[in-house]
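Below are structures written as structure tokens.
Values quoted throughout were computed directly from the atomic coordinates according to the rules given, and no laboratory measurement underlies them. The shown structure was predicted, so the numbers you read here are calculated from the model rather than taken from an experiment. Cβ atoms are built from the backbone, for glycine too; each structure is taken alone.
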Structure 1
Amino acid sequence: MQVKAIRFHEHGGPEVLRLETVDLPEAGPGEARVRHTAIGVNFIDTYHRSGLYPLELPSGLGSEAAGVVEAVGPGVTEVAPGDRVVYTGRPPDAYSEARVFPAERLVPIPDGVSDEQAAAVLLKGLTAWYLLRRSYPVKEGDPVVIYAAAGGVGSLASRWAHLLGAHVIGIVGTEEKAKLAREHGCRDVILMTEPDPAARVRELTGGKGVAAVYDSVGRDTFFQSLDMLRPHGVMVSFGNSSGPVEPFAPAELAKRHSLYVTRPVLFDFIDTRERLLNAAGELFQLVGDGRLPVAINQRYALADAAQAHRDLEARRTTGSSILVP
């Protein structure tokens with residue numbers, strides 16, 4: 001069968017994305033064919049498109065989507081036709097009307113969570129989960145800094161950290177986003193344009209610094225983030241929106257009082273079906289009971305994926321964005 005899908009044949013700007021007709025194979029052993037109803041848009045998609053995280057070309061794009069199982073291959077017991085499911089994973093090919101995917105990596109969508117919510121929240125929500133629950137496990141009373149606190153991951157992480165009892169300090173780019181960050185659980189908000197955000201963080205923590213910094217910006221903020229930490233604090237670097245962090249001397253950690261730096265990857269925390277379902281279950285429990293609202297603030301047609309990328313990279317988006325096939 002044939003479906004419409006986004007493809008790109010060279011790395012570059014949003015203009016390299018094309019809507020093409022592609023052949024979809026039958027579901028093989030251990031696989032299921034999923035008809036997409038909503039597709040998540042994430043900043044990592046721009047890294048794949050630009051070549052920061054290069055892919056073999058030509059390539060599809062997109063790491064998460066929700067939909068309905070249309071068919072299953074031999075030996076599949078995890079899902080059945082008609083099931084509502086969501087997934088995140090490689091190879092990137094979620095920007096499509098349908099795809100074939102390993103059945104063991106499909107997550108059932110619980111009642112009380114819509115397809116759009118699931119597609120908008122799984123990757124970003126699981127990212128917030130591994131940041132707050134595994135990379136540096138937040139404890140009640142911990143002061144923490146979250147960059148891009150009004151964005152997709154940042155807004156979820158801010159809300160979740162607040163639920164865990166943390167003193168959340170959000171960093172954002174505009175006053176409008178500062179208002180959103182406060183609504184998402186940030187007790188204090190700092191603008192990126194302030195002359196010395198690290199000094200402001202120390203002022204807000206009585207000179208002590210924070211337990212952890214969750215930094216999605218990368219190169220431009222790395223040392224600033226280190227300067228926000230208290231002794232033995234943890235720097236969690238999980239994004240490169242300003243470019244990759246340049247090599248640094250480990251002595252930089254010693255002179256700031258025995259700091260830790262980690263660069264975690266989601267799929268190392270959900271490498272088995274049991275771990276994936278447990279993490280997704282924790283996430284969907286919070287979404288389903290309303291404690292972790294999913295703000296879908298932008299919707300685009302599949303054919304408009306390039307515009308979605310332009311808006312994302314220009315910081316014109318807030319919350320989550322989805323493509324609708």
Structure 2
Amino acid sequence: MIVTVTPNPSLDRTLEVEALNRGEVVRAYADRSDPGGKGVNVSRALVANGHPSRAVLPLGGADGELLASLLQGLGIEVASVPIADAIRSNVTVVEPDGTVTKLNAPGPQLSGAEVEALLERAVAVTDGAAWVVGSGSLAPGTPDDLYARLAAAVRPVGVRVAVDTSGPALESVLAAGPDVLKPNEEELSEVTGVIPETLGDVVLAANELRSKGVGTVLVSLGPSGAVLVTDGQAFHGESGVIVPRSTVGAGDALLAGFLAAGGEGPEALAEGVAWGAAACVLPGTAVPGPGDLRRDLVRTHPVDPERRLALDDDRRRSTHA
């Protein structure tokens with residue numbers, strides 16, 4: 001069992017268009033609605049591949065009720081915390097070349113009591129869990145140290161902690177020593193000041209995070225794959241060339257696959273990369289299932305520190321969900 005905690009869940013609507021032209025009427029040729037939020041995406045990917053997951057999240061309003069219903073329909077256990085405000089709705093626009101424009105609402109304003117209830121609920125449902133995943137942005141009013149407090153609360157019961165977040169929440173969680181931290185390239189740069197141009201730069205920055213208390217660092221690098229840095233070792237995982245349809249949620253699938261495979265070592269990295277690559281060729285925030293995975297295209301090897309990163313303008317522009 002892997003428990004996910006998503007402080008700022010959403011309903012995600014994805015529209016696929018021929019071209020996104022500002023100021024014009026743009027007609028979509030496909031649309032879909034999915035449960036959203038980074039922790040929710042992790043749970044969805046896990047359950048789609050036969051791994052049980054329990055989602056802890058604040059829910060309010062009609063969209064909150066719909067989100068809970070959608071998750072339960074997917075076979076995800078929902079541990080909800082009632083809140084006064086409605087959850088957010090996000091819109092993603094995808095163009096044929098894989099360009100993604102994402103419009104994320106800020107989310108509900110959580111009261112102090114609602115934040116405490118979320119933490120208490122997370123601790124209460126960890127029975128039998130191997131991992132607790134704190135993932136995504138924080139709703140307005142949520143203290144920056146939420147994930148740090150989550151790590152401190154669940155560690156005494158023997159549950160390992162993985163965190164995927166950004167900004168002040170990422171900075172706050174470092175000293176709490178999460179077992180796994182999963183930044184993307186931009187988040188890694190923001191928290192360390194290192195602007196990575198090579199895989200060696202990525203390892204340097206990841207080791208800076210490890211020196212502050214983090215156990216393992218898993219860095220998602222878009223078209224350059226992912227790098228795993230742990231205890232004096234650094235591995236690079238990459239998949240065969242694909243034409244991305246939507247990169248939204250690929251990092252969440254990467255983390256889900258990595259944890260499903262044990263959360264350590266090159267074998268888990270390879271599984272995570274297979275899940276992340278499969279997510280890229282699916283529409284919207286759809287998650288891959290067993291039939292989507294191409295493990296035969298994945299290669300893992302020790303990091304070549306001189307290898308330069310592939311540039312991806314879409315990844316540079318992306319915001320954290």
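What the table below lists for this structure:
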read-out: With distance in nm of label points 7 Å out along Cα→Cβ at positions 81 and 129 derived as 1.2, matching label from 1, 2; value: 2
read-out: Origin of the derived value 27.0 (mean count of other Cβ atoms within 10 Å over residues 273-280; candidates 1, 2); value: 2
read-out: Ranking 1, 2 by distance in nm of label points 7 Å out along Cα→Cβ at positions 97 and 185, the structure that comes out highest; value: 1
read-out: Structure with the greatest value (metric FRET efficiency 1/(1 + (r/R0)^6) of positions 105 and 249 (r between Cβ atoms, R0 = 30 Å, to 0.05), set 1, 2); value: 2
read-out: If helix-only ellipticity at 222 nm (-39500 (n - 2.57) for each DSSP H run of 4 or more, over all residues; to 500) is computed and equals -10000, the structure in 1, 2; value: 2
